[in-house]
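Each in structure tokens, the structures are laid out below.
Just so you know, all these numbers are worked out from the coordinates, no wet-lab data involved. Model, not experiment: these values are computed from the prediction. Cβ atoms are built from the backbone, for glycine too; each structure is taken alone.
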Structure I
Amino acid sequence: MDLYFYLDTYVGEYLINFYMVSFKLIDLDSVEITDFYGSKLISNILDWDAFSTSVGNIYLLEYGDPIQRFYNIEEAIKTGYDIIFEIAKSSTNVLKPRPVVGVGYPPLFLLKKLYPNLFEDMLFRQSLDEFLDQILFT
């Protein structure tokens, strides 16, 4: 089945949304698929190892046109985001790029694996209760 991962990324209020990774998935048992307005999108990856070994015919697309072929899905996603982050850096050095996560996008655990510092400033250093207490009572 032909599927996609969208690589949409926000830089402030600017959305970079012209890259995606297309691929053929042989073993559908490794994912949950959602029908979204007639499009089949991956909503959850149940087994990453089984998924990554059953993926083939991987292309990085720009505006829907293939620009590079890959044999590894992680490498394709990383290359796509590297291009997007360079575009983001050229438009502004102040704002940090924020990849969109959710249905049809690469899983969050993979983004954290490929870019360990990407979400570091968004994570709570303490528990949520301590964080809210600090906001309310200081």
Structure II
Amino acid sequence: MTLNALDGMLARECNQKTRLGAILNETGDVISDIALYLPFLFLPESNASLVILMLFCTILTEFCGLLAQTINGIRSYVGPFGKSDRALIFGLWGLAIAIYPQWMQWNNLLWSIASILLLWTAINRCRSVLLMSAER
């Protein structure tokens, strides 16, 4: 996560921002989310539909953040369940189930809560677009 943020900051600070860099950054973010979270589909006790729903909500959340940039020129990172939050929670969950495999029985609850938080985040990002538009 640090490196993901660092490359963008360096590009801005060194005046090396490019359109191609923006495309690669945003596309890479979505691809990395899918690559990192898709394996949850294969965990015992995981409901495939819930994992796919969570992945869809992840993509929707990123799309809504980009939508803000398209409309207002400013990328929305409004939460409560942004990329860094997801990385922390799912990383901790991966560690937890590696240490305590019996906790996998709670996978579906986590995917459900994550999906709700992701939808909430998507709504908040769309609201931020509307609020910024109203202020202008």
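FRET efficiency 1/(1 + (r/R0)^6) of positions 45 and 69 (r between Cβ atoms, R0 = 41 Å, to 0.05) computed as 0.60: which structure among I, II?
Values: I: 1.00; II: 0.60.
Label of the originating structure: II.
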Using relative contact order in percent (Cα under 8 Å, 6 or more apart), single out the structure from I, II with the greatest value.
II
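When Kirkwood radius over Cα pairs in Å, for residues 21-84 alone is computed for each of I, II, which one produces 12.8? It would help to have the intermediate numbers written out before the result.
On the way: I: 12.5; II: 12.8.
Source structure for this number: II.
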Distance in nm of label points 7 Å out along Cα→Cβ at positions 77 and 101 - structure with the largest value, from I, II:
II
Matching 3.5 (distance in nm of label points 7 Å out along Cα→Cβ at positions 53 and 117, computed) against labels I, II points to structure I
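When log10 I(q)/I(0) by the Debye sum over Cα atoms at q = 0.18, 0.30 Å⁻¹, for residues 61-108 alone is calculated, the result is -0.68, -1.20; to which of the structures I, II does this value belong? If you can, show how the numbers build up before the last one.
Details: I: -0.68, -1.20; II: -0.64, -1.01.
The correct label is I.
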Of structures I, II, which gives -26000 when helix-only ellipticity at 222 nm (-39500 (n - 2.57) for each DSSP H run of 4 or more, over all residues; to 500) is computed from the coordinates?
II
